[in-house]
Structure 1
Amino acid sequence: MARDAERPLRADAQRNRDKILATAVRVFTEEGLDAHFERIAKEAGVGTGTLYRNFPTREVLIEAAYRNELARLCDAAPELLATMPPREALRAWMRRFIDYATAKLGMADALRAVVASGTNPYAHSHEMIQAALSSLMDAGTAAGVFRSDILPTDMFAALAGIALASGRPEQRAQAERLLDLTLDGLTTVHQGSPDT
């Protein structure tokens, strides 16, 4: 029986769900479609019955894990802006974007299986990411630290390119350098640079 979408989960049930989703991303990234529910349940510290109650099919679990990663990325923007200056907030968010993209690349086969089943896990993904990125860039532009001629769509294209070129875990050092280079190109005044 499906959980009523309007009724919030108890705190312990929400913790279990969060652990299952985080573990599922990691296991599907490592094993693709060969990932076993039993391994996911064991590594999440829950019973197999708990996993099946929340996610009755492999496709439901894959889609929920992907959407959870997307929500974590997008929900981070206001949290980062509330605790950091705009430049640092955007840089922290960019790092999270690469984490999200790395997970998405790792889950590619599993996500293709979801699409083949007739579900679109990517519905609204682009819009959600653009909204988060726009809020970060708008804050930086308003603070005078970001150029106003660079659009969020430009920044998204740059980040997507970095993710495609350097999105594997073993390429992380290169991805970090490319993120710094991209942020430097967006910044109006390079912080810490002497005037020439």
Structure 2
Amino acid sequence: MYTLYARNTAGSMAPEALLAACGAPFRVVILERGPDGSFEDFFHRINPKAEVPTLVLPDDSVMTESAAIMIHISDLFPACGFAPAIGSPDRARYLRWMVYLATTVYMSDLRLFYPARYSTDAAAAEGISARAAAMMEAEFAIYSDALGTGPFILGGQMSAVDIYAAMLCTWVPDMQQLFARHANLSRMYEAVLASPSIRAVWDRNGV
């Protein structure tokens, strides 16, 4: 049994969708922040950074970092086809764009919505958010170019990267505007959500 510590619509949504799509046995523990914004002490003992997603594996070892979780789960369930096998010509492309999304769009989104985390100067928050919004727009444009006609980053086969990208699309302040600029992102998003198991996770998260 996998245990996923999560918050609705947060970075745990894509790992939850992947676990569901793979048919893995898992449970979701929704965390709530206290009045001071912190999580309960027990969660800090599981993950000292107290960040979601945090995944406890069946052997009780702990994984963090959403992209790492996605790569690991995909490799554990090869029959589901969410990751090219090691040695496959598509493996490098799959890893490239998974890590790209995690280190660019994901991080820009955090700076956009949580600018106070990135400066000791409260007056800098507005500038940090503005710069993050511009960077996220440019980063999605690069991903859109790579996606091409798609509908998925590997062409006709959906991978964990597409689930991850679909989650990041939901974090854009104006998703419809993003899709108006990049119609292929809209097609990718709808193709991902055509999976009933993934759609169910989106619904559970209130997206």
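FYI, it's all coordinate maths here, none of it is from the lab. Predicted, not measured: the structure shown is a model, and the values here were computed from it. Cβ atoms are built from the backbone, for glycine too; each structure is taken alone.
Key figures for this structure:
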| read-out | value |
| --- | --- |
| When distance in nm of label points 7 Å out along Cα→Cβ at positions 49 and 177 is computed for each of 1, 2, the largest belongs to | 1 |
| Comparison of 1, 2 by mean projected area of the Cα convex hull in nm² - largest value held by | 1 |
| Origin of the derived value -23500 (helix-only ellipticity at 222 nm (-39500 (n - 2.57) for each DSSP H run of 4 or more, over all residues; to 500); candidates 1, 2) | 1 |
| Structure (1, 2) behind the derived value 13.3 of Kirkwood radius over Cα pairs in Å, for residues 73-144 alone | 1 |
